[in-house]
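Just so it is clear, none of the values below were taken in a lab; they were calculated from the coordinates. This is a predicted model, so every value here is computed, not measured. Cβ atoms are built from the backbone, for glycine too; each structure is taken alone.
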Structure I
Amino acid sequence: MASKVQIESVIDQIRPFLQRDGGDVKFIDYTPENYVVVELQGHCAGCPHAQLTIKNGIERILQENYPEVAGVKAVNDMMDEGLW
C-alpha cells in the first residue's frame, strides 16, 4: 500500500507542469478508502479544466505508480459538496 510520503513524492513530480501555467497542487490527505485529496491552487483553482487535470493528469499518474489509489478528489469540490 502506498504511503502518504510516496503519494506526496509523485505529486511533487507533477507540480512543475501545473506551475508552468500559473497553477499548483497541494497534497492534503490519503484517506483510508485510498482516495488522494488535493487542493488545486493558483490558476488551477476554479479552472474549467480542473476536473480533466485531476482525472487525466494527477489521478492517472498516481494510479500508474500505485494501482491501489481509488481516485483523486479536490478538497475544493469536497467543500462545495459538504464532504470536507
Structure II
Amino acid sequence: MKTMAAKELKNKTGEAIRTVSKGRKVLITLRGKPFALISPVTTANLEKSGLRPIDTAWADIENTLKRSKPEFKNLKEAMDWIRTRSH
C-alpha cells in the first residue's frame, strides 16, 4: 500500500491513479493521520454502494436517449432558447 499526504495527492494525482490502476491501494494522510483510502473498484464494492458498473450504466443512458425525443431541432435552437431564458 502506498501512502501519500493530502498535499502530495493534490500535486501528484496522476501518480495515485496509476498506482490504483495497478491494483494497489493508496492511503491518504492529513496532518500525518490516516484520512482516506483510494482503492481499485471491485464488483462487490459497487454492489455494496448501490452503484452499477460503467458498462451497465452507460447502456441505460444510451437506451434512455434512444427512447426520448429531442426538445430542439438543432443546437442553434437550443442556444437561442437558453439565451432568452437568462434575461
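A compact table of results
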item	result
Origin of the derived value 4.1 (distance in nm of label points 7 Å out along Cα→Cβ at positions 13 and 69; candidates I, II)	II
Parent structure of the calculated result 29, given that relative contact order in percent (Cα under 8 Å, 6 or more apart) is the read-out and I, II the choices	I
Test item: Kirkwood radius over Cα pairs in Å calculated as 12.6, pick one of I, II	I
Value -15500, calculated as helix-only ellipticity at 222 nm (-39500 (n - 2.57) for each DSSP H run of 4 or more, over all residues; to 500), assigned to which of I, II	II
FRET efficiency 1/(1 + (r/R0)^6) of positions 5 and 61 (r between Cβ atoms, R0 = 30 Å, to 0.05) - structure with the largest value, from I, II	I
